[in-house]
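Below you'll find the structures, each written out as structure tokens.
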Structure P
Amino acid sequence: RSAGKKLLSLIALSLNLDEDFFSKKPEAFLRLLRYSGELGSCAASAHSDYGLVTLLITNGVPGLQICKEKLKQPQVWEDVSHVEGGIIVNIGDMMERWTNCVYQSTLHRVMPTGKERYSVAFYMDPPTDCVVECFESCCSESSPPRFPPIRSGDYFSERFKLIYGSERDLKWSIKPKN
């Protein structure tokens with residue numbers, strides 16, 4: 001968690017915010033991801049992560065790809081090289097919203113390679129009761145806010161509904177803090 005908090009502190013400083021702006025009460029969770037490597041299908045289709053940042057450690061098996069210009073067609077995909085002992089950092093959608101696209105979320109996917117692939121993903125998100133609104137420092141007359149303010153928990157619920165069909169279908173639920 002300390003690497004994630006340090007990264008969030010550096011991002012905050014780059015935006016002229018208090019060093020602990022993002023790291024005061026981040027919600028974090030860890031997930032072990034396994035991709036069978038079976039050829040003929042996409043192991044994980046193109047997506048961006050929902051939160052602030054994701055730290056990713058892999059077992060070195062290739063397959064992770066990013067698209068640097070996600071709005072451009074046709075999309076161009078690049079392989080992410082494994083660096084022994086390195087951590088891959090993905091910017092998430094909530095960071096993109098807060099920064100009015102100054103920091104853009106990372107569109108990525110995992111392609112099968114014929115080898116089993118493992119990753120450990122550490123997701124850092126804002127608290128569910130946090131209102132995410134474009135920072136004034138990231139907006140101007142020529143770059144007005146691109147996103148309306150939204151409570152983090154509501155945003156996550158909307159995104160999960162798109163994937164799972166309805167909140168009832170979720171295996172977990174996001175509940176606002178009282």
Structure Q
Amino acid sequence: MTHPLFDLSGRVALVSGAASGMGRAMSIGFAECGADLVLADINETGMQETAGVIEKLGRHALPVVCDISQPDQIGALFEQLDRHYGRIDILGNVAGEGVRGTPLEIAPELVQRAYQNLAVGRLYCCQQAAKRMLAAGKGSIINIVSIAGLTALGRSHLAYSMAMG
């Protein structure tokens with residue numbers, strides 16, 4: 001199945017945060033347009049549900065449990081992609097969790113966790129994908145960002161806003 005205006009037949013996409021929300025929607029959308037997927041998330045149950053929807057669309061999905069804040073897990077994720085598909089055409093960088101805490105009370109380790117997940121982890125995914133895409137001479141990287149990077153979303157979203165900016 002493909003979309004008449006957007007054909008991804010024969011393409012391989014890796015989407016982080018594929019278990020729910022925008023990551024799930026992106027994964028299913030890519031599959032509806034003909035792509036096969038590598039799904040990455042820490043939520044194995046939600047990721048398996050996303051994989052089930054993709055399989056019903058006639059596309060293949062390889063779910064991989066991966067904590068995007070951990071570079072070694074990202075490395076293992078891309079090794080699985082290499083073994084299974086041998087290439088990547090599209091990276092959808094969606095994964096990330098916000099931590100809550102007011103500016104006067106948030107613990108530094110929570111700010112570090114937000115940066116590790118939302119900034120460092122996404123950068124490492126980009127590096128891993130870009131190496132493969134440059135070698136292939138093609139590819140697309142989609143980084144989902146937030147309005148929170150431009151303006152704080154209330155006092156308890158400080159770390160998220162800082163990491164997304």
Structure R
Amino acid sequence: MDSTIPAWQLYGERRVFPDVMHIERIVDRAAGLEWRIAPHRHLALHQILFLQAGDLQLTVDGQGMQAAPPVLVNIPRGSVHGFRFSVGAEGYVLTLPADDFPEIFAADAPTAALAQPLVIAAPAGIGTEFARIADLYQRKSPLRRLSLRAASVGLACRIAEAATEAAQSRQPAGR
């Protein structure tokens with residue numbers, strides 16, 4: 001892999017990953033960076049971006065594309081990715097330490113669709129799930145870690161199902 005591409009924990013941060021998972025609104029990081037996240041990678045982290053409003057130009061592993069909301073962008077660990085959002089874009093970025101979620105990211109996991117970068121239309125209601133995880137993330141509760149883990153696994157399963165359905169709908173009939 002190209003050593004000139006920065007490898008971060010969270011974008012621009014070198015500190016140890018802070019929690020069982022991380023979620024933030026797009027505006028919280030992108031607005032302070034003029035809505036541009038330069039190409040980078042995460043060696044141990046898997047990210048799922050949900051764009052709820054605004055426009056997105058992205059590159060993933062050298063492939064450029066545009067995405068219109070509502071859309072999900074799945075970024076496996078190690079994938080080089082960068083974003084340019086329209087001013088005021090809304091949505092979330094969920095970050096999961098891949099090794100801590102083997103039920104999602106192990107090679108034989110039933111969520112194998114998440115092993116590849118993908119951009120798919122967001123299923124109806126997915127924004128509510130991201131907002132719920134963001135709310136749980138801010139809470140102080142003895143069940144916080146377990147609740148975040150359960151909600152993150154559930155969300156990843158829903159996205160893997162949507163990705164599988166999207167791939168099947170692109171297959172020619174009879175295959």
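With mean count of other Cβ atoms within 10 Å over residues 59-66 coming out at 20.8, pick the structure among P, Q, R it was computed from.
It must be structure Q, since only it matches.
Tell me which structure, out of P, Q, R, gives 0.97 once Rg/Rh (Cα atoms, Kirkwood Rh) is calculated.
P
In terms of distance in nm of label points 7 Å out along Cα→Cβ at positions 83 and 99, which of structures P, Q, R is highest?
Structure Q comes out on top.
Quick check on the output: -8500 is helix-only ellipticity at 222 nm (-39500 (n - 2.57) for each DSSP H run of 4 or more, over all residues; to 500), derived from one of P, Q, R. Which one produced it?
The read-out was computed on structure R.
Values quoted throughout were computed directly from the atomic coordinates according to the rules given, and no laboratory measurement underlies them. Keep in mind the model is a prediction, meaning the values are calculated, not measured. Cβ atoms are built from the backbone, for glycine too; each structure is taken alone.
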